[in-house]
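**Q** Each structure below is given as structure tokens.
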Structure P
């Protein structure tokens, strides 16, 4: 089994609510930042995506809280492929968030997205190079082909 792509992020005091729990918006931001970091490291920076006239759009996020995240200096976020459309236009990505290496995830975010043509503002299949990059990601146990 492949090892999931992973990033470690510093957590700021402003990322917590008044109860000392990680804010919901922070979970989603960390998932997005991890996905963009992965694409960037594979040669698809924001500038390159603009040059290709294509961009990822999230249609739906499902955030499952498993254990609370109280004040901690950092958090680890991984990335796996949970689904992919035949032409690559639609995708399902999963992020797990951890504090410690050996613990179960504190939260899981599953995001449904599509690629859009930035000029036409319509769903489009990405270049084959982007599909190949997504296929490099390890697949979740429940991976499935999307319609």
Structure Q
């Protein structure tokens, strides 16, 4: 978790030049594809955002009209990074959506004949499976 936090913060800090307005910070979307046990979840795709909830009223903090215009977004969560964690080990090999077809490929290094996800083809699967450039990187966290 701390590696994801550090990488996201570093990405934000490195892409905002000195003297630039904080409103110039670009939205960061972090996608972590994991091939190892990670935390105690039973699903294989997790999505996280940042929201601020009031302590007493339990309402979400909202941007006012001026902030929406300045930041070009509607919600506080649109400013902060989004995180997607894909835990390959928890995937059950049942591809019921295009994203699942890609996760199946990442886990099994093959594309089934009935898969139709954009960009997937047997030709691409062979290229990716045979090239070190497309091999999964296993990081110890």
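Nothing in this text is a laboratory measurement; each read-out follows from the coordinates by a stated rule. What you are looking at is a predicted structure, and each value in this text was computed from that prediction instead of being measured. Cβ atoms are built from the backbone, for glycine too; each structure is taken alone.
**Q** Which structure, out of P, Q, was P(r) over Cα pairs in 5 Å bins from 0, in percent, for residues 5-68 alone calculated from, if the result is 3, 14, 21, 21, 17, 12, 7, 4, 1?
**A** P
**Q** Taking P(r) over Cα pairs in 10 Å bins from 0, in percent from the coordinates of each of P, Q, which one would give 10, 28, 30, 22, 9, 1?
**A** Clearly, the read-out refers to Q.
**Q** Here is a follow-up. P, Q: which one has mean count of other Cβ atoms within 10 Å over residues 53-60, as calculated, at 8.0?
**A** The read-out comes from structure Q.
**Q** On to the next question. To test your reading of the models, identify which of P, Q gives 63 for percent of Cα pairs over 14 Å apart, for residues 61-116 alone when calculated.
**A** Derived from the structure labelled Q.
**Q** Next up: Using mean count of other Cβ atoms within 10 Å over residues 21-28, single out the structure from P, Q with the greatest value. Spell out each step's value before the answer.
**A** On the way: P: 16.6; Q: 11.1.
Result for mean count of other Cβ atoms within 10 Å over residues 21-28 over P, Q: largest is P.
**Q** Then there is this: When you work out relative contact order in percent (Cα under 8 Å, 6 or more apart) for each of the structures P, Q, which one comes out largest? Each step should come with its number before you reach the end.
**A** Numbers: P: 29; Q: 23.
For this comparison of relative contact order in percent (Cα under 8 Å, 6 or more apart), the top structure is P.
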